[in-house]
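Below are structures written as structure tokens.
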Structure 1
Amino acid sequence: MSETLLLDRRTQSLIEGCVPSGEVLSSLVKFFSVFSDATRLRILSALSISEMCVTDLSLVLGINQTTVSHQLRYLKDAGIVEMQRHGKIIFYATKGSIVGDVLLKGVEFLGF
């Protein structure tokens with residue numbers, strides 16, 4: 001017995017054309033996986049407010065510098081943060097304001 005869709009063809013076509021797959025899906029999974037770690041969320045929240053160096057992030061957030069460096073490397077590899085060297089100090093910042101927007105939307109969704 002074959003199953004019949006209850007959707008109209010226009011809606012079916014829209015879904016088939018808009019639901020991500022392939023490279024787009026893989027990139028979305030990688031992007032959203034960034035938000036699955038509490039330490040990364042804290043770092044991203046801080047960087048959404050101001051660019052910071054590892055030492056300042058470590059002191060302000062109370063996180064070991066090695067952990068901060070490791071997470072920043074992960075975030076940089078994921079394309080979420082960028083770095084800029086000023087002399088001997090490297091400053092990190094989120095790439096654009098969208099990361100902060102995603103965090104705020106999450107807080108808004110949860111009703112906080």
Structure 2
Amino acid sequence: MYKFIITASMLACSNVFMTFAWYGHLKNLSSKPWIVAALVSWGIALFEYLLQVPANRIGHQVMNLGQLKILQEIITLTVFVPFCLFYMKEGFKKDYLWAALCIMAAAFFMFRGLFAKA
């Protein structure tokens with residue numbers, strides 16, 4: 001369970017960096033040439049990878065690749081929706097809810113046996 005929690009925590013931090021690298025430039029660098037945004041995003045993405053790569057290595061000791069991917073998608077949506085609402089100031093969309101339900105179903109199927117073994 002410890003490795004699962006460490007993995008999820010590191011992936012959550014990694015995802016914050018990823019979200020800012022992928023979308024933060026739309027707010028902060030929209031007046032700059034795209035190459036500037038790309039270079040800044042690559043700089044931010046370095047920190048993402050410094051967390052994401054070891055997180056996946058740790059997580060792969062207790063989860064299979066499908067479980068790691070679904071965990072990442074759960075975390076992505078958990079980080080992305082507040083980012084849209086509070087940082088980018090976009091309104092809430094019902095589609096976020098439907099996407100969350102689909103990901104919850106995927107999580108159920110991918111993880112239903114993981115904790116029963118422990």
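What follows is calculated from the coordinates using simple rules that are stated; it is not laboratory data. All values derive from a computational prediction rather than experimental measurement. Cβ atoms are built from the backbone, for glycine too; each structure is taken alone.
Supply the structure label, taken from 1, 2, corresponding to distance in nm of label points 7 Å out along Cα→Cβ at positions 47 and 71 with the calculated value 2.3. Spell out each step's value before the answer.
Working: 1: 1.0; 2: 2.3.
Computed on structure 2.
Given 0.90 as the derived value for FRET efficiency 1/(1 + (r/R0)^6) of positions 15 and 31 (r between Cβ atoms, R0 = 30 Å, to 0.05), which of the supplied structures 1, 2 does it correspond to?
Numbers: 1: 0.90; 2: 0.65.
Answer by label: 1.
Compare relative contact order in percent (Cα under 8 Å, 6 or more apart) across structures 1, 2 and report the one with the greatest value.
Numbers: 1: 23; 2: 33.
Structure 2 comes out on top.
Sticking with this structure for a sec: Tell me which structure, out of 1, 2, gives -24500 once helix-only ellipticity at 222 nm (-39500 (n - 2.57) for each DSSP H run of 4 or more, over all residues; to 500) is calculated.
Values: 1: -18500; 2: -24500.
That value comes from structure 2.
Compute FRET efficiency 1/(1 + (r/R0)^6) of positions 7 and 79 (r between Cβ atoms, R0 = 25 Å, to 0.05) for each of 1, 2 and report the one that scores greatest.
Working: 1: 0.10; 2: 0.95.
Biggest value here belongs to 2.
Who wins on mean count of other Cβ atoms within 10 Å over residues 39-46 among 1, 2, i.e. which is largest?
Working: 1: 18.6; 2: 14.4.
Across 1, 2, mean count of other Cβ atoms within 10 Å over residues 39-46 peaks for 1.
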